[in-house]
Structure 1
Amino acid sequence: MKKSNKFFRWTKIFVLIYSILGISFYWLQEKIIFHPIALTDGIPYHFDQPFKEINLDIDEATHFNLVSFTVPDSIKKGVVLYFHGNKENINHYAKFVKNFTSNGWEVWMADYPKFGKSTGELTEANLYEEAIQIYKLVRVKYQPNQIIIYGKSIGTGIAAELASIRDCRELILETPYKSMVSLVRHYTWILPVETLLHFKLPTDEYLKKVTAPITIFHGTKDKLIPLSNAKELTAAFKANDQFITIEGGTHHNLNEFTLMQENLKRILTR
C-alpha cells in the first residue's frame, strides 16, 4: 500500500509539472521565440547609405514599417526582399545590406509587428501578409526575374512561404529550419509541440512549391538551429538547388566566412 501511495504521489507531481510546463509554453511562446525592440514612430533612422522609409497601413492597428536601401539607377539590377531574424529590429540587420547594394541590388527590409516601428498582432498570418504586401509593392517597379527573396533565421520560413506563391529570381535562406514545429520539438520533445505552437512556419512544405533556384547557407556549429534540422530541407530540392555547408560557422557569423561571401556574390552577379 505504501509503495502504491508513493507511486501515485509522484505521478501527481509529474502531471502537475508537465501541465505547468505546457501551459507556460503556450502562453509565453511569443516571448520565447521573438525578441523585438520597438522604436518610437517618427524618430528618424540613421544609416550610412542612401535609404527611404516606407509605411504600409493595413488596418487601424496594423502598420508595417520597412526601409528601402537604394542604389543608383545606373547600376541597379533588381531588389532583394530581406526577411530578418527574431531579435531587435532593422537597425540590427542593416549591417548586412552592403552585401547586396555593393553588387547593384536594392534591399527592402521590413520589421515584423512589434519590431521597430511596425505595429499589430505578431501572428503567423500577419507575417505572411506583410511579405505579400511588400512583394506587391516592389512588383510595381520590378519584374519577378529582378526579385531575390532572402530569409535569415526565423525569416527563412516567411521567405519560403512567399517564394512558394510568387515568382522570383532566387530564394536564398541563411540558417533555416525544417519547420518551427520540428525545431521547437528538438528542445521541448516532452511537450505536444504541434498542438501548443502558434507559429508552425513549415519551410519544408513551402520549398516543395518553389520553382525558383534555392540556395541555403548553414554552419556546422549552429547551436540554435542544428545543421541536421536544416539539411532535411534538401528533400524538397530540385536538380540545381544547393545547400552550402560552412565549416565552423555558427548561427550568427556566416557573413564573416569567405565561402558565403563568394557564393553570395556569384548569385548576385550572374
Structure 2
Amino acid sequence: MRIAIQGEPGSFSHEAATKAAQEATILPCALSAEVFAAVMQGTADAAVIPIENSLAGSVSEHYDLLLAHDVAIESEWLLRIRHNLIGVPGAQIGRIRQVYSHPVALAQCRRFFVEHPAVEAAPFYDTAGSVKQMMELRDPGIAAIASAQAAGVYGGQILLTDLEDNAENYTRFFLIRRRDQLQPDPQPDKVSLAFAVENRAGSLVEALQVFAGMGTNMTRLESRPVPGRPWEYVFYADYQLSDPKVADWALQMLPRHCSMVRELGRYRAA
C-alpha cells in the first residue's frame, strides 16, 4: 500500500500513516495539494492527512481540498503529539541559539521559549524537515522541535522530551482514498459532510433542524468561505451515526434546505 503524506519522513503524518498500515510505502510530499494529486492520479493508493488538532484547531486547507477532489474518508486516527528538542550529536542545551520547527509546533511549546529567552524560534515548513535541515547544517547552536521518530530517522540527539505546553495535545488524522477505490467500514458510527445554504434568514437553522430531527449528536460544525464568492460559506459537519439509514435520510432531507450537500465519509470514530 502506498500512502502519501505532507511532510518529510519522521513527521507526525508519517507516524500516523504507519499506524494506518504498518507495511505501507510512505510517499512524502512537500505540499498538501501534491498529496491529493498523488491520490487522484494513482501514484498513491491513499493519503493520511491531519484534519484537526486539539489545541491549534482545524487544518483549513485540508477541508478545502477534501471538497475540491473526488475523495472520501475511509477511517480516522488520533495521535498523541509529543514534541522533543533535537540537536546534532553532542549538542548542549546551553549552546542552542535557534530552534526550527513548523509554526504550529513552535506555538505549542511557548513555555520552552519563555524559559530560554536567548533562544530564537525559527518557523520551518515541517517538523521532521527541520531536523533534516539541522543535520545537514551540523551546527551545534541550531536545534529542532519534532517527534522522537524524526530524531531516529535523521540521527539527531534528543535533548529534551515533552516540550508541549499542554499534555492534552492530539491530532486527528483521516485516511482518504479516491471514491471509486474506497473500502467502506462495515460498522461506521460517524459521518462527515459538507453543505452550503442560501444567503437568507433562517436557512442555516433549517439545515441544522434536520440533524435535530434525526436525534443525532453533531460533534463538529465549522464554516469555510467559498472561493470567488464573497460572504458565502460552506459548512463542514461531523455527527454520530447510530444507524446507516440515518445518514441516507440526511442526504435526502438536507437538499431541501441547502444549495449543496456532499458526504465526505462514513467511518468508525477514533
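I have 12.8 for mean count of other Cβ atoms within 10 Å over residues 70-77, calculated from one of the structures 1, 2. Which structure is it? Structure 1 accounts for this read-out. Where does the value 1.4 come from, among 1, 2, when distance in nm of label points 7 Å out along Cα→Cβ at positions 30 and 62 is the thing being computed? Answer for the origin of the read-out: 1. Computing helix-only ellipticity at 222 nm (-39500 (n - 2.57) for each DSSP H run of 4 or more, over all residues; to 500) gives -8000 for which of 1, 2? It traces back to 2. Which structure, out of 1, 2, was distance in nm of label points 7 Å out along Cα→Cβ at positions 94 and 238 calculated from, if the result is 3.6? This figure was derived from 1.
1, 2: which one has Cα Rg over 2.2 N^0.38 Å, for residues 134-213 alone, as calculated, at 1.23? Attributed to the structure labelled 1. When relative contact order in percent (Cα under 8 Å, 6 or more apart) is computed across structures 1, 2, the figure 23 traces back to 2.
Rule-based calculations on the coordinates, nothing more; no lab input. Note that this is a predicted model, so its numbers are computed, not measured. Cβ atoms are built from the backbone, for glycine too; each structure is taken alone.
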